[in-house]
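For reference, the structures are reproduced in the following blocks.
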Structure P
Amino acid sequence: MGRIAQQPIFATSSKCPENALWKFPLVTHYGPSLGSTEWHSICVYGNANDKQLPQLLCKGKRLYIEGDLSKRMTMSMHHQVQVWYEVVVAWDRKGVIIPIGI
């Protein structure tokens with residue numbers, strides 16, 4: 001559960017324009033008096049014509065999200081391995097996005 005920290009980036013596939021991707025950071029707070037913060041990278045896959053997703057996915061919205069954890073590895077310019085984790089939500093399958101509050 002967290003808050004969308006910036007307006008999601010929206011993209012479609014040139015080969016299949018009905019397939020869409022929304023990508024955004026989600027910030028969560030936890031610990032005593034919610035003093036600790038964590039940032040999560042979220043990727044939501046769905047139908048570009050879906051009317052509900054653009055309403056759910058906007059900056060400032062509080063969401064509960066369930067998806068699969070994905071690990072990506074890249075090599076930096078300094079030849080160091082960088083590891084990235086993303087939560088991948090397949091909106092049309094088993095992904096869960098629930099708005100919290102207003």
Structure Q
Amino acid sequence: MLNKKNILWYSSISVSGWLFAAYLMFMHLDNDRDLINDKITVNAYNIVSQSLQDKKSDQEIIEQIQFWFKNGWTAQTGSVTTICNNDRKKFKQILSDSAIVTICRLHI
């Protein structure tokens with residue numbers, strides 16, 4: 001027969017195991033989310049950056065992206081939208097912060 005002390009001890013071990021498992025699961029999900037966002041935006045960034053390789057200034061890039069949206073260039077506009085929705089930091093390699101805000105407002 002188990003006394004109250006043993007029941008309490010076994011219960012606390014059981015609960016702590018479940019809490020630790022939940023912690024590990026949520027940490028794994030968070031890491032997966034970051035990995036998926038990175039993988040989603042890699043291809044989109046490659047499409048956008050190659051399409052803009054001859055543009056040097058922020059203004060030229062903004063005008064080019066406005067042209068894409070106006071004329072319905074879906075590969076480029078879809079890539080811009082994907083980057084804006086998932087990882088705007090990717091744009092920092094080719095644009096300033098204010099230009100990123102402007103570009104991400106275009107797709108709305």
Structure R
Amino acid sequence: MTLKIVVLASIKKGKEDRLRELAKWVSGEIKATEPDVSHYEMFVADGDKEGTKEGVVYLHIKDEAAFTRRRELGHHKEFADVVEKEGLLETPLRYLKLTDIVDEWHR
């Protein structure tokens with residue numbers, strides 16, 4: 001069953017451009033090497049505190065096994081290493097599996 005995942009990232013002030021650059025790189029790697037990811041959108045939102053930004057990724061992935069497997073892929077490990085080394089985030093990435101559709105509609 002396809003999983004719908006939201007990834008949340010609280011970006012450190014002043015690190016927005018570097019994280020955007022890194023996120024675009026990893027997005028390209030995902031598109032090129034992860035056929036189990038069928039939908040991928042990346043957003044930047046205003047944070048709760050003045051002048052802060054949040055990164056938001058919404059993706060569809062084939063199943064739980066594919067979701068677990070992807071954390072071991074080289075580009076994800078490299079992304080995590082750079083984020084930690086350069087101190088790009090306020091808190092670790094948060095992964096949310098969307099489980100119940102309460103309502104859905106399209107125009």
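Each reported figure results from applying straightforward, stated rules to the coordinates on display, with no laboratory input. From a predicted model like this one, the values you see are computed outputs, not experimental measurements. Cβ atoms are built from the backbone, for glycine too; each structure is taken alone.
When distance in nm of label points 7 Å out along Cα→Cβ at positions 51 and 75 is computed for each of P, Q, R, the one that comes out at 4.9 is P.
If helix-only ellipticity at 222 nm (-39500 (n - 2.57) for each DSSP H run of 4 or more, over all residues; to 500) is calculated from each of P, Q, R, which structure is the one that comes out at -1000? Here the read-out was taken from P. Out of P, Q, R, which one gives 42, 39, 23 for Cα extents along the principal axes in Å as computed from the coordinates? So the calculation was done on P.
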